[in-house]
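Asker: In what follows, structures are represented as structure tokens.
Taken together, the values in this text are just the output of simple stated rules run on the coordinates, not laboratory data. Note that the structure is predicted; figures quoted are calculated from it, not measured. Cβ atoms are built from the backbone, for glycine too; each structure is taken alone.
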Structure I
Amino acid sequence: MKKMNILKLMGQYKHVLPALFYFIVYTTWFSILEKKVTHPANLIHMKIDDQIPFCEYFIVPYLLWFFYIGLTFIYFIFRDKEGYIRLCIFLFTGMTVFLLISTLFPNGHHLRPGIMPRDNVFTSLTQRLYQTDTPTNLWPSIHVFNSLGAHIAISKNVALHKHKLLIWGSFFLCTSIVLSTVFLKQHSVFDVITAFLMAAILYLPIYIFDIVQILRNARVTYKNSCRHSY
């Protein structure tokens, strides 16, 4: 009986397996890049970067990104399979583009402060972040791109869209995360702009033209044509 329940559960949530596989591929690829790219040939910098002050308090929304993305995935896995598929296509396509860019055009920046301007718990957390996350493989910002993807998915969900406070909360957190990437000197404004561009490009086929439904209809048409051919 228990075996049947497990098999039923696995069949019900089999759509999670491709995401788990991609996560393994992504983390492995990214880890190799982090070890390999130590002195990138392509340095990213814009004049506006020098005008943005370092602000350690943005470490809070920056770290909340992990919960934001994780909880968004969990919700869509269990409550909205269609939205989950679109979210995965959106995020995984952008993340793959990021990996390819980082592989073909190793990049980094010199924006981080040499010495922390203040001594508090927020600067301590930022220093720990700097130690674990090198200033390489930055373009476009995945922190920004994934935040946009999560907020788009949340705002497109029919059930969640009824809760205006939640939608506005997601928007506020998404905006705070985007700002955190430049105020913590984790990214150049260029990384943020290109993340927005990539999100806009992917938004059209996935959410406007609904490529998922187009492919589903094409699959049904193909199956029907195969049946009639016999």
Structure II
Amino acid sequence: MYYIDFDNTLYETGKLTKDVLNSFSNIISTQKQINFQEIYAYIKDSFNSTTDNFISFAKSLSIKYNISFNQLYNPLMEIIITNGSQYTFPDAINFLKKLKKTGHKSCILTFVFPKNLSQQALKLTGSGLLEYVDEVYTVTSSKSKLHLDFENSTFIEDSPKEIEDFYNSGARNIIRIIKPNNEKRTSKKLNIPVEIPTFTTFDDIITPELSLNDEKTIE
């Protein structure tokens, strides 16, 4: 089984967050005739991308600026659901297709804070990834606490802490993904006694169990 992280590994969460906050700022600026940069600066500083929920944040903004919640909610759903696949890394889709074609099972293994479970479900649905994987696990505590076959599974992850936890739980088939614009995770040196394969794109991943050949796309 291949267990693959979602946020910032398969899915460009940072770009999604930027686009959502930009959308909120544009709507409020237009409706209330307030300078866009002023609104955007406030919204950017107020939103915690790790713990905050877009929907509850939209509710708080609708109250603060006295505008209809639906004016923020409807564009938000368009971004996450209707246009959500634009945030999925193309190389990730290709990799999942190759796993499926070669008979390997894959699972999206994603962590979120409890209050963000519904938002994560929306992101997963809009991503367009669900048709390419066999399972999805959404957890609210460390992924390493799950009862998984750590010794015989492959884990693909961007979070240094999760990688360290996987290793300490017995996993040895670990691949680190370092995507652009993810400096807070890519700059940290891993606190484990071995070097693990590290890639910036799924196209470069080749394991003994999976031959990706030289194909760039699998239909």
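Asker: Between structures I, II, where is mean count of other Cβ atoms within 10 Å over residues 119-126 highest?
Answerer: Top value of mean count of other Cβ atoms within 10 Å over residues 119-126 goes to structure II.
Asker: Still on this structure, I have one more. Given 19.1 as the derived value for mean count of other Cβ atoms within 10 Å over residues 23-30, which of the supplied structures I, II does it correspond to?
Answerer: Of the structures listed, the value fits II.
Asker: Using the calculated result 17.1, 47 for Rg and Dmax of the Cα atoms in Å, for residues 47-166 alone, pick out the matching structure from I, II.
Answerer: I
Asker: Output the label of whichever structure in I, II has the greatest value of mean count of other Cβ atoms within 10 Å over residues 159-166.
Answerer: Ranking I, II on mean count of other Cβ atoms within 10 Å over residues 159-166, first place is II.
Asker: Who wins on distance in nm of label points 7 Å out along Cα→Cβ at positions 87 and 127 among I, II, i.e. which is largest?
Answerer: Across I, II, distance in nm of label points 7 Å out along Cα→Cβ at positions 87 and 127 peaks for I.
Asker: Can you tell which of I, II yields 30 when relative contact order in percent (Cα under 8 Å, 6 or more apart) is derived from it?
Answerer: Traced to structure I.
Asker: Out of I, II, choose the structure whose coordinates give helix-only ellipticity at 222 nm (-39500 (n - 2.57) for each DSSP H run of 4 or more, over all residues; to 500) equal to -12000 when calculated.
Answerer: Clearly, the read-out refers to II.
Asker: Also, I was wondering about something else. One of I, II was used to compute FRET efficiency 1/(1 + (r/R0)^6) of positions 31 and 143 (r between Cβ atoms, R0 = 41 Å, to 0.05), and the answer was 1.00. Which one was it?
Answerer: Matching structure: I.
Asker: Please state which of the structures I, II yields 59, 39, 28 when Cα extents along the principal axes in Å is computed from it.
Answerer: Label of the source structure: II.
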